[in-house]
Structure I
Amino acid sequence: MSFILGKKLEMTQIFNEKGDAVPVTLITAGPCVVLQNKTKESKDGYESVQIGFEKKARKIKKTEKGKEYRYLKEFRPQESGIKNYELGQEINASVFQEGDKVKISGISKGKGFQGGVKRYNFRGHHTTHGTKHEVRTIGSVGATDPGRVFPGKRMPGHMGFVRISVRNLKIVKIDLENNLIAVKGAIPGRRGTLVEITSSIVNKKKSK
């Protein structure tokens, strides 16, 4: 299992060998530094690798020692455990290869308070005679008998700014010199959003 932290740059397109345009998202992947290894024998009771990404620009205080990175994240390796990760080791885009399938997680764009038409793709009301200021309303929200709105009813509310994971995204291009990864398709978030990139683990079917 390979993993790294990065930031979403922008969407663009590149051309493959056949000359077809491929929509891709550019991501600044790392470099990240291994800050801590947790083991089952320690007080933590589980195995994980903590990495740091993007050093703070300001000078840190003595009390903030070990917190010189803006972003910290723990990953739990499943294949080889934490044996292959040493303190201070640098993790960059070279942990992936072109053609790999990865899972990317991040915070989606926040869209504030939205109505049912935009939030849940409701059709809205007909624009016929007598419909005034009701075109984008959601209509009835409950039955007459209980006299209340059932839990889970799709209604206007806060939209976006939630954690989203997209699986099986293909890495099309890797630029090791600039720590750039080009992933086919779109990923969550706006420009500058912190994203977690992990390799997709494919479970092999047992042969009979």
Structure II
Amino acid sequence: MVSNMRQLCIATLAIAVCATLTAQAPKGWKLRLDKSTEASDPDGPGDVKLVTMGSGLHATNPTAAVYWNPANTASGTYTLKGTFVLQKPSGHNNYYGLVFGGSGLEGAQQKYGYFLVAQNGTWLVKTRSGDATANVVPRTPNEAVAKPDASGKSTNALEVRVGADKTDFVVNGTVVHSLPKSADLNTDGIWGFRVNHLLEVHVDGLGVSK
């Protein structure tokens, strides 16, 4: 459990920055909590957990968190991918998926981009800089995004394909959007993943290829 292995936890207003490891998580992985500040949408009880399970990672998130290993960086042209299995839907839509172009993730000047999907069949692309977030592409429905089945689970294979002059965002093999390369969306830096609060998600095949 993350709370039992906490090495550093700095709480600042709505955000807790925790450079932590669990006994079962891969060596070098860290997380940053992103606590809810909305009384109408509170975090759940309990601690965030990240464990290895099979060939992948299993995240249990009463509180939203970004997960990364500082050694995992990518620049230039590359493809970041991961297969995300939502274990059960939450009471309302919460997003999960890939993080890329990260820097300063443990400090006040954190920056990253993220490509996420939700249980209602929508996806989005956003950026974060410090405490501020900005929509690059707002929540958008697409039939390629799998919704929970009768068992409550859904599987979505996500990719960020960074080319020389554009970046493709891919769900289950379908390009749902393409963006020209620009300074508005940095793709060079640390990669990892994000799981919003009230979710339990298993991640397989997370990695970068050239």
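Derivation of every value follows stated rules applied to the coordinates shown; laboratory data play no part. Since the structure is predicted, the reported quantities are computational estimates derived from the model, not experimental observations. Cβ atoms are built from the backbone, for glycine too; each structure is taken alone.
For relative contact order in percent (Cα under 8 Å, 6 or more apart), which of I, II scores largest?
I
Given 117 as the derived value for volume of the Cα convex hull per residue in Å³, which of the supplied structures I, II does it correspond to?
Structure II accounts for this read-out.
Ranked on mean count of other Cβ atoms within 10 Å over residues 95-102, which label among I, II comes first with the largest value?
II
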